[in-house]
Structures are given as structure tokens and as C-alpha cells.
Structure I
Amino acid sequence: MLSEELDNIYHVILINGGAFMSYLSSEQSYELNETSDIHTLDENTQQLLEFCKAVADPIRLRLIAVLQKYELNVNELVQLFDMGQSRISRHLKILSASGLLLFRREGLWVFYSSNKNGTASNFIQALKPFMQNNISLNKDLIKAKQLLDQRSLNTKMFFNHIADDWDKLNKEILGQFNLGLAVAERMPNCTCAVDLGCGTGQLLLAMQDKCKILIGVDGSARMLELAKKQNFASTVQVSLRIGDLEHLPLKDAEADFVTVNMVLHHLNAPFNTLEEIKRILSADGYLLITDFAHHNQEDMRVRYGDLWLGLDFNELEKRLKTLEFAIVEHSSFSVEKNLQLRLILAQKK
């Protein structure tokens, strides 16, 4: 049951599109009356009226409120709104056709989020004052956050469960490719090196000869238990820390070299951790990322706990450059199961 406040919001959108036009435009204002002809209006005005029409429904307004903050798949939205998939899909189709929502396919899954660019983004920003402090919309946001938290919890439970077999599972994918050697060859001699998502510590062994302090971070307690049993050299100070990659248990500028290997495709928002990595890297420090290019092997969700079927490396490069990283190397290697393993080495500027 919608609150009166939410009910008022979508009626304002439906009836008084002109209010939104004057709110959005900094260069000109518009006055609409009953005799206005949409076909005589300029392209931007027509687009604005289409946006107003698209959100003038309580369900679609709720979808915009959630998806401007989170990216969710159709099944999660069905669970969140407690309604049939066909009904949710119909509303998603209308919002996508208007340009307010974007979607992307990950194998059999389809994920939706709000459009963060252009006039669509401006329109959604203009809606925010009308949606703030609304009880119904805030409840949706709380439930959405709980869904994402459950995603993360499921991932931790999965890795705790398969930790003892993880090295064997990795070998199934990498085959003859020596990831430890690839990382060590690109790692400079430094004071402090960090492996994010260190698992059982195999890569830490490959890194230990090139640093004085070696830090491994993982969200699985069982993985870290196994990492502690590795035969580290007495010449290196090893610190194993439990933590999430979105909130790293490291100080600002603590690391000179950070590596993240086949980990990002397990995260809710893979690229959001890049800002955290930049925070913990020292000036001119290096970041090495390896992960899969996009693929369509759905079975990897079950066997390996993958959330995303590979990464968009063009987007990854774009995000790194936005954060003022310089791309030093971008390579591709063929591994098992017809997968491509991509490697990016970047330097913080």
C-alpha cells in the first residue's frame, strides 16, 4: 500500500510536467496549457515529457528510486517488490525505452541501473528532492541494501565451504598458466605489497622475495586459516587480515604494490573498490589486476561462485584513468575452458 506522500509524488509528475521543465532548464522556461501540441516542441522538451510520462506510475517511481542507487537483476527486483516477473518486466521495459534505465546481460541474468549520463541523469537528479524522506521509498532502499548484503554473505559462505579445494579449482581454470610468476615479474622491489582476495596464500609465496612487508586480505576466515599454514620466509613480515575489498583494513598510502587476481568478478560492484585501492596505494605505487574477459559460461556461477561472467576491461581502463592511474600494460592470455585472462598493470599518479 503506497503512502499518501508517494501517491502525491507520481500525481505531480503525471499532471504537472511543466514544473519539472522549469526546474530542469537553466536556459529557458516552458509553459504548457491544454492546447499545447507536443509535436511543435523542441526535441529536449519532448524528451522531458517522455521522462515524466515514464515515471508517472507508483511502481516505476519506486524502481527509479532503487536503481539510481543500486544495480539489481530482475529476480532481485521481483523479490524486492514482491510481485510477478511479467509485471516487473513490463515496467522495466517502459523505463528502459524512455532512456531512464540501462540494462546489461550477464549470461542468463539481466541487470538494471539508472542512466548516469545526459538528460536522463539530469531528470533523475531533479526527482531526488521529491523522493527524499519518503517512507515507502526508503523501505525499498533498505530492502535493496539487504539483498546486496545477502549477496556478499553468500559469497563468503561459498568460499568458506570450498576453501580446502580452492587451489585445485583454480588449477582447473588456469591450467599451465603461472599466475604467480606473472605477478612476480611485474612487481617492483618495494617495502609493502598487498594481495587483495589472497585466498590460501599461494600468490603471497610468489611475492615474498620482493618486499619487506607482505599483506594478504580476504573475506573468508577459512581461506586465511589455510594461508597461515604457508611456509613464508623469515625475512618478510607477513600480515593476514580479514576484510571486505569495499572497506579495506589498511591505512592510507600503506602499500607500494597491490594486486587483485580473479577477485573482482565476485564483488557486487567490481569497480567501486578502485577508489579504496587508490587510497591505500602510495604515490607512484603500482596496481596489478587480473580477471576474465566477458564470457557466457553460466556453470561458473555454481562451481566457482562467480557473480559476474567476466569484466568489461574497456570500462575498467576508463575508471582507472578517471582515478588518475596511468596504464602501463594491458595483456591477454588464453587459459582453460576457452577463457581469456586479462592483465592490467597501472601506476598511481
Structure II
Amino acid sequence: MNKIGLILLFLIFLCAGISAQEKEFVIRGQIPGMRDSIAVSLLTAEELPTTTICETVVKNGCFELRGRVKSPMLCTLITTNIRSLAEGEEIRWTYTPVFVDNVDMRVQASHYDRIPLDAPITSDFKITGGRVQADFNEYNLWKLQGKGDKDFILANPSSAISVYLGNKMLRRGYNLMREEVEGLEKAIVGAPDDPERFATFLRNCALAKLTAKGNSIVNLPLNDINGKACELSEVIPTGKYVLVDFWATWCGPCVAAIPGIKELAERFPEDLVVIGVSCDTDLNAWKVAIEKKQAKWAQYVLTKQGYKDFLEKYQISGVPYFLILDKEGRVISNPKHVEEIKQEVEHLCK
């Protein structure tokens, strides 16, 4: 290839790169009844804490939000009249889920009063623009018909929304059987509109196979109450059912669960072993809470690396988190609250 050809090829790639970098989203709306000074903002919604991406106010009956996202992202479009209330008018907020991509998008409604509180789509309201949002609209209409997430995934194996749903299903280790994880992995074949999310999905599938129901508990480094290093797998006994309670002193629901766990430990001493695993970094507060709440079962605390592994390998965002193991040390359930634990233990130990 001669020099001129090489220069032209370089310029083509350079222009394409600049074009890609300059892509941004534009969300526009011109809705009857949406008067000037109504505030409109766009917030992230997939992770906590949420952050504001952009905000504006209605001017001349219109609004426009501009920005850029790294990849398609679930956000919340918020509107409120709180800063511009007319006499006798009630305060109004709306919170609309929307999948934002770097494309032109439009908010459509027959009237401002017809924008629902938090529904993503109705007969009088929708947000359009881009393939991912189109799939999101289809998914929400699908749900209105009473259809499930798995059915949507099977019907849309290459949709970014299917990948989003798949990642949600894979959260919280020991929530699925291995066959369910493999079925999900087989059903979703890609996501051309969001390859980064698909790559995350494949990683999550690999982790979920390790934390499938029926597997042994994934090991984590711990310290016991005296500061001695140990491993989670080595402190799990066999021959009895085991309840592993991941908790922390700064977690209100965790502390509230202790009396119920204590009651079960006292009712079934011959059949049930309780093991507490704390996420605390303030070891003094941890020890004080154990004594104050009389949580006298075996207590351990995650190391710094253990806490990191716990969040990543178990695919959770925090505590409380409970696991029940059978007499051979295999995880059989992932109850969400004390009442569910009680029902499970009573069934096993009857």
C-alpha cells in the first residue's frame, strides 16, 4: 500500500475514533401540561450510591438532557414540580426507569399528569430511542402480560436486557442449582449492544457454578474471637445441620436477627450448629455486641481479603446473608430472613 493509501486509512480510523468519542445521549421531552421550571434529572440506578448524571429545568415547554455513558446503563429519570409549585398545587415526583445509551431518546406522554409515579411504560407514556431501550420497553410490556424473566431471555437470547436479567438472577451465591446456572449460560448467547455487560455475565456464571446449591461452602479467610487465623471451610462441622450467619454490628437487620437465631440454637442443640461470620473492622464493637446480645455460638470475623472475597465470590452487596448446610457440609438453602430460616430449620430438625 502506498503512502497516500496509508494516510487515508489512518484518517478514516482517526475520524471513526473521534466520532465514537463524541457520541452522547440526548433525552428530549415536550409534554403537554409540563410547565416551565419543572425540574428534570437523570440518576444512575444499577449501583449504590446513586449519582446524578445531568439535570435541567423545563423551558418554553421543553427539556433536554445531555451526557455520555460508558455503556448502556439503567438509570432513573426524575421529574418534580417542588421548586415551582403553583398556588394550591400538590407536590409531584416521578421516577421512571430507563436504559440510557449514547443515542437520541425521547420522553412521550399525553400529558404531564399521565407520567406514572415509577412505571417504565403505560398506554399514555413511554421513552424511546435505541435498541436497548426498545428491548426494555418490550420487557416491561412482557411483564404486564404476566410473563416471566426466563421466558423473555429465551425469546431474546442476544438482548442486553436479557443479559441484565441474567446478571440479576446470578446474584447472591447459593441461590440457584448448577443446572439452572448452566441453562442460563446456554440461553444467553451474546449482547452486541453491550459486550461489557455480557463479559460480566460470563464471569458471574463461572462464580455462580462455584456457589450453586448442593456445593460445599466457598472458603474464606477468617480470624477467631481471639485473633487466631483460620479458614471458613475448616470451622464447618459435619454430622449436624449448620446455619452460617454473615453479619455486622453496624447492620440493623443483622442485629435484629440475633434473638431469632438464638432461639433456634437453643431449641435444636442436638441437630443444629450456628456459626457467626462478621464483616466488622471494629473488633472491640464486635466483641461487645456478641456479649451484649448473648450470641454465644462460635463467632469469627472476616479478614480484609476475606471480606473482599465474600462480596465478589458470593456475588452479594452486603449483609445479612444466611446459608444452611446439610450434615455433609453442602449448602442446601439461602434463606433471606429469620422467619424463612425458622421454617427451614424446623423442617430439617423435626
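A short reminder: the numbers here are calculations on the coordinates, not readings from a lab. Keep in mind that this is a model prediction, so the values were computed, not measured. Cβ atoms are built from the backbone, for glycine too; each structure is taken alone.
Quick check on the output: -14000 is helix-only ellipticity at 222 nm (-39500 (n - 2.57) for each DSSP H run of 4 or more, over all residues; to 500), derived from one of I, II. Which one produced it? Label of the source structure: I. I have 1.17 for Cα Rg over 2.2 N^0.38 Å, calculated from one of the structures I, II. Which structure is it? Answer by label: I. Source structure of the calculated read-out (mean count of other Cβ atoms within 10 Å over residues 220-227, 14.6) within I, II: II. Looking at mean count of other Cβ atoms within 10 Å over residues 84-91 over structures I, II, structure I comes out largest.
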